[in-house]
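Presented below are the structures under discussion, each in the form of structure tokens.
Just so you know, all these numbers are worked out from the coordinates, no wet-lab data involved. Owing to the predicted nature of the structure, the values given are computational and were not obtained by experimental measurement. Cβ atoms are built from the backbone, for glycine too; each structure is taken alone.
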Structure I
Amino acid sequence: MAVTAGGTVLVVDVGSSSVRAGLVAPDGAVHHVRHEALSTSAPAPGLAEVDAEQMANAVLGLARSVIAECGPVAGVGVANQRATALVWDRRTGAPLAPAIGWQDLRTVITCLTLQADGIRLAPNMSATKVAALLDTVDPERVRADAGELCAGTVDSWVAWILAGGADGGLHVTDATNAAVTGMLAQGDAGRWDAWDGRVLGALGIPEIVLPRVVDSCGVLGVAAALPGAPPICALIGDQQASLVGQGCTRPGLAKATFGTGGMLDLCAGTEPPAIAARNRSGTFPIVAWRQEGRLTWGTEAIMLTAGASVDWLRDDLGLVETSAETETLAASVETTGDVWFVPALMGMGTPVWDFGARAALVGLTRGSGRAEIARAVLEGVAHRGADLLEAAESDGAVAVPTLRVDGGMSANRVFVQALADACGRPVELSRELEATTLGAGLLAGVAVGSLSGTDEIADSYRPRAVVEPRLPDTAHRELRSRWLEARERAARTIPELSGIEF
């Protein structure tokens, strides 16, 4: 397949609530970006569904619109929300049910039941979601066994659509997405590209419905549904795309993304992890990307509630009218007055993994007002960010000199300063508020020859700004000690949920 060296690439970036398409130039500039909201629904508490057909229409509509305005592109990259699962008809390409979102909890009991057989899966993985979809559309597995159905994650669906749907026949997933499905066999540390027959058997998932595991960077197929039929040359999960987009392509470099939740990812290099399960400090090994069959690994730490805490202030408490207003309100006071907020509205992730933890607002006095509470919320999310960083350093046995940051909360200056103070090191702000599109574009640029490789990505990284910590070591240690006391107050609020392990 011929690839035109150099040139601008198109990126399709599918998030939890919207689709984004834009161009990434060889110098890393992102431009001509278009958005479209996705219809999501919660038909019952704990359920999260996405309209798969609308997603497909948005992908094609936005991509074609960008190319129509700007002309041919050298290639196409895809970044996507991970673990959302879909099932579609292989012949017609029609989705057979709404996609089950990564946040969906309908398979919690299945995950707990599988533990008795020694199979550890979490409900935010794709494996049990695929099984649940097959139970709905093909309970006897007649069509699945006959190869009439396709199952996959969002990257698989988008690649299928870009390749022309049923006529394209491109059913693939990249290693970053496959590795978080819970279905990938882990015996071959070199590639990790085979599906685990034991897991598939336990869930009744015929291997024939699953995609082929491919590189994250390289020519993977043809986007025949787009003008000019450019090559599809990058597929990557959103957090890994953000890692690349912030230049963290060398071991020891780390980024954190603060959106609705928070994710911290550390580049760990090419040495396979000692274990594939959760580490001692609550982080997980991940595939950062795969190129020419070679894996680069990462370490991931997870915060379940970040920007959602600001949404709570706005939508539920009515303390502010807009999320941006929290910056002005929090900046109107110098301290919280020793008020502490623990952002555990949905439980607590790394390092403790306590699903029974609940948010806590402690230290309130008669003098605590809107400003102190707003500042406490921002500082609480910042301290959870420091928790993630400390856990990643501990499990990764590395020291991270600076933390690179993107996501919606990175636009809040009070929060970013609080993060630098809580982490005790400089925070570097991404030039792109959302670095996922840039990361997928940079990997596509490597595939089409406009970048020499991931080392050039690291060398060319330049932050928008650097925020230095303000506290001396003694004050920093005292601050973290007080935080840990507050965090403990939020732990084990619902003991029966705290006892659940995935």
Structure II
Amino acid sequence: MSADTGKRIEGETYLGIDLGTSDLKAVLVDAHQRQLAAATIPVETSRPHPGWAEQAPEDWWRAAYVAIQLLRASGASCLGVRAIGLSGQMHGLVLLDEAGAALRPAILWNDSRAGEEASEIAEAHPDFGRICGAAQSPSFWPAKLLWLRRHEPEILARTRRLLAPKDYLRFRLTGRFQTDPCDAAGTLLFDEASRDWAPGIVRACSVTLAHLPAVVEGDAPAAPVRDGIAEAWGLSKDVIVAGGGGDAACGAIGIGVVGEGEAYISLGTSAQIFVGTAAYRPAVAAGVQSFAHALPNLWFQAAAVLNGASALAWAARLLGHDDPGILLKAAERQYSGPGRLLFLPYLMGARTPHHDPNARGVLFGLSPEMGGPAIIQAVIEGVAYSLADALECLKKAGTPVKQASLVGGGARSAFWTRILADTLGIPIVRHGDAQTGAAFGAARLARLAVTGEAIEAVCARPATLDRTAPNFARHAIYASELSRYRALYQAVRPLFPTN
């Protein structure tokens, strides 16, 4: 088996691993892009202080090992795996010492401790957004690094390597310190136009280029798996790991969003609207992120929302249920149109369009006759309104969205899909679960890394499950309620705690 044959070989398979915020997913895909097996392992998040969100990198490595063992236990052989593609939650910061050991838990994308630091950096360096594609926020590395310099200077002094979450898995698999352009972009230390680190910004953040991993394109063969790992995972000895990508880019690749103007909505723990662009087009003033894609010569614009399906999970816990799906069905049975109960879904702060780490969730307009179904409807409508804000930001950036595919846990609900279509006023397309998602996109990158096939041949759109067109009578009502939603945020914004 050779990594440079330039063609796919029957019988060979590709492994995609996506390290998400709530779980790690692994999928095994054959040469016909059929999913042969899949495994999902939960990942715990620690919240030692209000606004903090951390995970132990060692937990990720254990989850990856268990997932592979579950694939093998299902009867799927990993001996035919030719390449591995990695995807993962973006913006997380892993700090390693000289020996490659994690010095502290990783600080995740939804950690808001560094709000003050983000504001200071934005004021001191107003040009960073033009170079790096996004406004400063606590999610990104500059604010996190400044917070560490102030509060954990001894940890930062011992740090020799900085990695994104999925690239920690790569280091354990291959011993190499590498990343892809998308995850590099998500650090906000990256020159998006040149697709390389921005030395001046790196220096301004009190680290050096030596702290940062090498950048390889997502569809490139990055490094071979170490022999001992290959044996433990049941792999052959010549398996390579592809460059891979951040979960936003891999989700796009899995859904076939690989060209100018193509769009999808991710409705997972967080949510976002993602649109491919053929060039780097920064739009920070519009509240839009502009980052490098995981495929060469491709970028994307994204309007990101910190609270997606996680808001529904919170509401389910509030109502004493373990299964949000049951509550969704109850809300659907009671649904008679847009509700008057409003929910601001900013449980972990707000990104697009407010960039407000202090924002919090608000349930407004309760009355005695309202019960669980009304609250659930308000929560999913609140997320839909936040995505309507995101859609408006993309429009202001000169990137209108006429139709979008929907992926993530929220896509399993036809009810939520219908509310999204009616609120946003655009058709929403769903695809079969087995051939979507970041893990599937990572498997596609693994294949591209060893076969040399054309991107458009491998990254085609999966089969359509359904297409939901908006009901414009309901859309008009939702537009009116969206105005109330926006007014509510402005009214309560001064009341949010600042620490």
Answer label among I, II for the case where FRET efficiency 1/(1 + (r/R0)^6) of positions 239 and 271 (r between Cβ atoms, R0 = 41 Å, to 0.05), calculated from the coordinates, equals 0.75: II
Assign the value 142, calculated as volume of the Cα convex hull per residue in Å³, for residues 79-158 alone, to the correct structure from I, II. II
Computing distance in nm of label points 7 Å out along Cα→Cβ at positions 143 and 463 for each of I, II, which one ends up highest? I
Kindly point out which one of I, II the value 33, 29, 20 was derived from, the read-out being Cα extents along the principal axes in Å, for residues 135-214 alone. II
Calculated from one of I, II, distance in nm of label points 7 Å out along Cα→Cβ at positions 151 and 231 reads 3.2, and the structure in question is I
